[in-house]
Structure P
Amino acid sequence: MLNRRTLRIKIMQSLFAFGQCREANHLLALDLIDEKFQPDLNSMEPQDKELLRKQKKIALQLFERRFKGKEVTESPDPRIEKVVTEALDLFEKQVTKDQNFLSKSLVVEIEKLTGLYYNVLGLLLEFAELAAAEKKVNHSHFVNHLWITALRTNKELTTQLLKSGFWVQHRDTVRAWFREVIKENTNYQEFIATKKPDEVHQRDLIKHIVRKLILGAGPINDFFEAEDIRWAEDRDIIRSLVDKTIKSFDTDQITLQKLSLDWEDDKLFISKLFKNTVDLEVQYKQLIAQNTKNWEVDRLPLTDRVILEMALAEMIHFPNIPVKVTINEYIELTKEYSTPKSRQFVNGILDVIAKSMKDSGAIKKSGRGLIDNK
């Protein structure tokens, strides 16, 4: 089941990617300026290289000042003004394009987790099918395994697997896994050799296959990692869903888990936090800068900057989430995804900023158990 921390991680990853896109787009804009002031080798007119060099230098300075939001008068040189305007327009268009793409793909990537969950369960059925076709060794205990049978008779799962056809595309790979990973495993060999494995024995085997052979270190985990760029984080979610599925077994039936209890509410949280972080007002970015030894926000490590800006956006735009909860959540993200020193750094900054924003009325929390700053 998705929780808000998992959603924050996913949002943070997309915001980190967005930050990298901004940096790349900034370089694109600089390249455009550089290109515009290169000598025209096809021109029949003599090229004043020194003048072009000076114009490029002025244009780059003018661009950077405007890029940082500083008040700057127009250049008296129309060519310089035109190129700087084109560079800023290019940057803004690319940033808008990247923001829209990442915002949409963020929800899509999270929705893909359900497919990954089904694929892991489906892999168990693929192994059982290969076991049933095996002639030299008796795999009947696994083929007729209580959990395997429950999965095989679950209409929702079989329908989804048939619709995706994912493992059909990787049949040779699955066959190799069954031969080299499953059949060679000591626990599996002992299980199929047991005279009459009881329910506990069957449950222990299915847990072992999922946790150790599929989601543990090895070729199957490597395959999922190659398929899913976020597999390192997604695996924990999938493991939790599969564990709960295994525990749900009762009287020959198994219950598939839902990714979210209220996906519409979660989607709203995702889109709102992503957008409000991207659009965080300059005054709040300056507030971060004022509390980071006068560093400009852009000079902070990107991960720390994303975490701080997400925390501020959440404090401001989510009145039903207590400030302490927000701070604690982002400290946990810092511990997991940033440098060893970042936890104390982020904690100190957020504490100071939260107090300042409460005093100014920028943060208003209301509801049961929350401070109401009127």
Structure Q
Amino acid sequence: MTLRWLARFAVCCPMALAACDGGPAPESAKNAVEIAPMLRESWKTYKDHFIQADGRVIDHSADGVSTSEGQSYAMLRAVWMNDRETFDRAYRWAVDNLGSGARNDVLWGWKWGRNAAGEWRLLDAAFASDADEDVALALILAARRWDDKRYLEAARRILRDLWALGAREAGGRIYLLAGDTLCQGRKCRINPSYYAPYAYRVFAAYDEERPWLKLVDSSYELLDRSAKLTATGLPPDWIDLDLSTGELTLGTSEQSRFSYDALRTYWRIAMDYELNAEPRARRYLEQSLQWTLKEWNRRNRLPAAISAKGEPRADYEAPEMLAALMAALKYVDPDTAEAMRRRLNGMYHEGFWSERDRYYIQNWAWFGNALYDGFVQIFRH
């Protein structure tokens, strides 16, 4: 599927998943026709199982907590699926419970749940930058989709505070901190999977006061440099940044493994390539996924956690890892990508992938399938 075809498709058939002119659809459009019912069904079951009537997203696998990440995923999927009612509920609950007096800015505290006294409240007011950037992106998409400037005004306020509190200069580059509690002196623990160059391009179009495109450049610089620190070329879950020098170093063995955090890197970079044909994205995917391809071809599986040295740190697969990797590998090795897709969707049953109580799996399996099949017209202006 070419980017030119997708641009035309988004204009003349914004809600359909078939060729606009009545002729034969490209192969990826055919796939999108097949996958659309799964996306609709899984969104419905997700809402029924994870989202309360008041808009709170519940992580049933973690003592019923709610997180800024969970609320942001619900908002992003809701606007993607043109579900304004769910979008507004999830957004309003988060504003009322993760923001609204919890902080001195408009960012959201990341964790809400029951404390030791049995009270339901905000447990940690630190912000998580991936959630806040996903919320800002979802609000911008909502403003465009539903023609309501109030969403855009809210997004701009978030972007203002996220830049002020999260963007830091180091070694001549601007980097995005993971949050406001992860620095010790001049050394900060950052998360490569939080970097979303496709989102920064959108932010630059709606928030001209801040140089968001500088984060596009630092995203690729960060990923290229971190790939050189591991034997696999895979990004680590976490990495240490020296704000004085810009030096990147690996942290503990657990922090430097490729697992539940880092897998999102490939989805985010694949999204930038899908939407913007960014050559740095294509080059990063081709170079950093070589170890993964060899391991898959040798074992026909990938462990859910992989050390920086390439050693397995789990004896099981992670469905969400398959979802993120298949969306990236379709540009590098389509056969392997399709094999991962079949493996992942073989775990799908009645609206859920694998373990039905794990909201992280349900979200990333959905995101992976949506990107794999080119169901991304909502992101195109």
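Supply the structure label, taken from P, Q, corresponding to FRET efficiency 1/(1 + (r/R0)^6) of positions 58 and 122 (r between Cβ atoms, R0 = 41 Å, to 0.05) with the calculated value 0.10.
Corresponding structure: P.
Matching task: 25.9 is the computed value of mean count of other Cβ atoms within 10 Å over residues 66-73. Pick the structure from P, Q.
Label of the source structure: Q.
To which of P, Q does the computed value -16500 (helix-only ellipticity at 222 nm (-39500 (n - 2.57) for each DSSP H run of 4 or more, over all residues; to 500)) belong?
Checking each candidate, the match is Q.
Match the computed value 1.34 of Cα Rg over 2.2 N^0.38 Å to one of the structures P, Q, and report its label.
Label of the source structure: P.
Have a look at P, Q and say which one yields 18.1 for mean count of other Cβ atoms within 10 Å over residues 50-57, as calculated.
Working: P: 13.9; Q: 18.1.
Among P, Q, the structure yielding 18.1 for mean count of other Cβ atoms within 10 Å over residues 50-57 is Q.
Comparing structures P, Q by distance in nm of label points 7 Å out along Cα→Cβ at positions 82 and 274, which one has the largest value? Present the calculation step by step, with values, prior to reporting the outcome.
On the way: P: 3.9; Q: 1.8.
Comparing P, Q by distance in nm of label points 7 Å out along Cα→Cβ at positions 82 and 274, the maximum is at P.
Rule-based calculations on the coordinates, nothing more; no lab input. Fair warning: this is a prediction, and the values are worked out from it, not measured in the lab. Cβ atoms are built from the backbone, for glycine too; each structure is taken alone.
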